[in-house]
Structure 1
Amino acid sequence: MEEIRDNNTPKAEDNALTEEKKIKAKYSGEKVYKIAMTLHPDDETEVPVRYFFKRPGNPSYNRYVKTASKDMTGALKTFMFDAVIEESKAKLEEDLEEYPALAISVGEKLLSMMGFTDLSNLKKL
């Protein structure tokens, strides 16, 4: 049987593109990044998530470094919420309640914007 689709109903991808265009227009003078990933809470479930962030600033990074030794997850959460845009904040809070390790995944992506990398080479000369 052939699937009948109403062409007036936008697909999920179209909604995502429309949302991205709105965010891009709203934050046109700033660098805004999308972090998208698929969570796998069990072997049969995939949960796609995405959030939009501004590039973290140096004061936010300095605060992260200062507090990371005491509470790594709390420091990453603070670092993320310093950079998340208003449109993604509620969804990020909700997802962090359900998936607390998400703070590490997203936080590391934000840190990579600041130059953090685990791909470096050290060679004795």
Structure 2
Amino acid sequence: MTKVEELEDMHKKMIHEIQIYGGGISDIYYCPHHPNDGCKCRKPEPGMLLKAIKDHDIDSTRSFMVGDRMMDVKVGKKVGCRTVLIPSEIGLKELQKSDSKPDYIAKDLLDAGKWIIENY
């Protein structure tokens, strides 16, 4: 687990890098709880996504959840998003065992972005 201060430093660096290229981030959501705490915001529970959906009036049916693990796919489906898996080694193993399937399996982030643009 990462310390909150370290995570916030990573977020600041990420936001700075994105701003250099003209992009922006409205909000960052993260779960500060231990995996064994049983909270509603740690994936695959949808609490964090539901908060973002409410905060920004997002239509989840017109949104995409992109991740490298099947827990990302599962939480996206729970809130009605279309899902894209950019599988890590662990994500591939999880996919083989899962009854849930992503809407698209991308080879990398660029491939995911192209698919999202084509399917929006």
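Among candidates 1, 2, the computation of helix-only ellipticity at 222 nm (-39500 (n - 2.57) for each DSSP H run of 4 or more, over all residues; to 500) that gave -14000 used structure 2. Once mean count of other Cβ atoms within 10 Å over residues 21-28 is computed for every structure in 1, 2, the highest value turns out to be that of 1.
Which of 1, 2 yields 18.0, 68 for Rg and Dmax of the Cα atoms in Å, as computed? Don't jump to the answer; show the numbers that get you there.
On the way: 1: 18.0, 68; 2: 15.0, 41.
Only structure 1 yields this read-out.
Out of 1, 2, choose the structure whose coordinates give P(r) over Cα pairs in 10 Å bins from 0, in percent, for residues 37-92 alone equal to 23, 38, 30, 8, 0 when calculated. Corresponding structure: 1.
FYI, it's all coordinate maths here, none of it is from the lab. This one's a predicted model, so the numbers in the text were calculated from it and none came from an experiment. Cβ atoms are built from the backbone, for glycine too; each structure is taken alone.
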